[in-house]
Structure 1
Amino acid sequence: MGDTRYYTVGKLVNTQGLRGEVRVIATTDFPDERFRIGNELLLFHPSLREPLSVKIASRRNHKEFEILTFEGYSTINDVEKYKGGELKIPEDDLIENTEDEFYIHQLIGCEVVTDEGEELGKITDVLQPGANDVWVVKGKRGEILLPFIDECIKHVDVKNKRVVCHLMEGLV
């Protein structure tokens with residue numbers, strides 16, 4: 001598969017019924033685009049030596065799941081073996097974000113500086129615990145958790161790998 005990087009858009013957590021439907025937890029900000037009927041995704045699973053190209057035949061929502069079927073996979077036996085797999089897209093298929101949007105992978109490694117000029121360290125992880133993401137920054141002060149809210153994150157420049165934040169009371 002060369003040097004292409006792949007990004008997960010969904011996790012195949014279970015089967016649904018007997019007609020080849022799978023339950024997918026979306027990990028994309030663009031589920032309507034990614035899981036559109038006719039779209040092709042790559043299925044990665046430990047049982048597969050190469051990713052499997054699958055084409056979406058149907059889609060519906062059920063609770064927090066995307067319920068999908070793939071063309072040519074019409075029974076539970078066709079899909080059961082792929083439980084635990086991940087649906088991915090090649091980097092080339094990433095949707096271009098507008099100026100104030102970015103992907104998590106673009107944030108990792110960004111240098112974080114306060115609006116007073118103090119260097120805090122680099123973003124090492126992005127947690128998604130609930131209403132807003134939390135950026136994990138590791139540096140001289142140890143680990144700092146920055147909530148992704150306007151009061152805290154003032155400027156994000158993924159091209160130059162630099163984030164300016166305002167250290168609110170209680171964060172350090």
Structure 2
Amino acid sequence: MSEKMFNVGKIVNTHGIRGEVKVHRISDFDERFAIGETLYLVKDNEKPLQLEIKSHRIHKGFDLISFEGLDNINDVEHFKGSELKISEEQLTDLDEDEYYYHEIIGCDVFTTNEEKLGTIKEILSPGANDVWVVKQIKGKDLLVPYIEEIVKEIDVDSQRVVIDPMEGLLD
């Protein structure tokens with residue numbers, strides 16, 4: 001297995017007494033949490049723990065997951081705050097013009113007239129489209145909707161994104 005791991009969620013709490021955990025999802029791919037899939041639990045700098053998904057359901061905007069062989073709250077209590085990751089081999093091939101979060105986060109953002117605005121530090125998925133949080137060189141963070149009218153060019157190899165800011169975006 002390669003050493004490169006990619007974050008798909010974070011365990012924020014336990015749920016009930018039968019070993020379910022409440023997960024804040026950081027992936028657009030529902031199949032990451034399918035029954036029988038493998039996830040790696042990473043806590044602090046410990047060695048990743050391989051887990052197999054036994055059950056999955058959505059409850060109040062969170063993913064509730066249980067793992068094979070962990071049937072009690074005591075088995076999973078210490079997982080709180082841990083990240084759930086996948087290995088590089090588990091990455092899915094994407095269509096053209098689709099990107100993984102880890103490819104976009106860290107990219108520098110420029111306007112169409114070459115003004116550098118800042119660096120993408122986070123991606124929010126509030127609804128119909130993602131919103132990129134851009135840490136500006138000075139000033140508060142910019143929220144850039146990932147839509148065709150605004151995002152004009154993405155070059156993940158050179159970590160560069162070009163946007164055509166809509167009116168009001170840079171105020």
Structure 3
Amino acid sequence: MRDADSFDEFYRDTSARMLRYGYALTGDLAEAQDVVQEAYTRAWRHWRTVAAHPTPEGWLRLTVSRLATDRWRRLSGWRAAVRRAGPPEPVGPPSEDAVWLTAALRRLPAPVRQAVALHYLFDLPVAAISAETGAPVGTVTSRLSRGRTELAAMLTPASRTPEVKNAE
């Protein structure tokens with residue numbers, strides 16, 4: 001078993017310095033946090049070896065610097081690929097139907113909207129939605145029925161026109 005108390009003490013004593021070091025290497029706080037977290041994860045995985053190392057903090061610094069270098073190399077490879085491929089094509093505006101559907105979904109109660117999204121976007125069957133949401137199968141079926149009925153009423157061409165006029 002690993003010595004959790006000694007690792008906790010090591011973490012408390014070194015984490016602030018390691019984060020500053022990671023930030024100095026990466027220049028980005030989020031990247032530094034990721035690199036340092038990964039380094040501590042590796043240290044915990046090999047804690048007996050790290051704890052027996054002459055300078056455990058030195059082991060951790062080396063791990064942080066190698067992880068930062070690896071990320072920098074991956075990013076530079078990604079940047080080169082983007083330069084070769086050129087910038088992505090501009091994305092056009094959403095279709096009118098997409099805007100109407102999004103607005104209609106927002107008007108549904110959250111549990112109904114969740115059931116509709118899980119069923120129609122992820123193709124989940126009613127039993128899987130029930131298991132994921134913790135709602136009984138009958139409730140999920142009812143929510144799907146209610147969602148279809150309300151969406152159909154909101155998305156009919158006759159119901160669209162007055163809302164557009166009211167929005168102006």
Next item on the list: Work out the source of 57, 33, 28 here, i.e. which of 1, 2, 3 gives that when Cα extents along the principal axes in Å is computed.
Entry: 2
Check: Here distance in nm of label points 7 Å out along Cα→Cβ at positions 44 and 156 was calculated and came to 3.3; which of the structures 1, 2, 3 was it taken from?
Finding: 2
Next item on the list: Work out distance in nm of label points 7 Å out along Cα→Cβ at positions 76 and 108 for each of structures 1, 2, 3, then name the structure with the largest result.
Entry: 3
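Coordinate-derived values only; no laboratory data. Keep in mind the model is a prediction, meaning the values are calculated, not measured. Cβ atoms are built from the backbone, for glycine too; each structure is taken alone.
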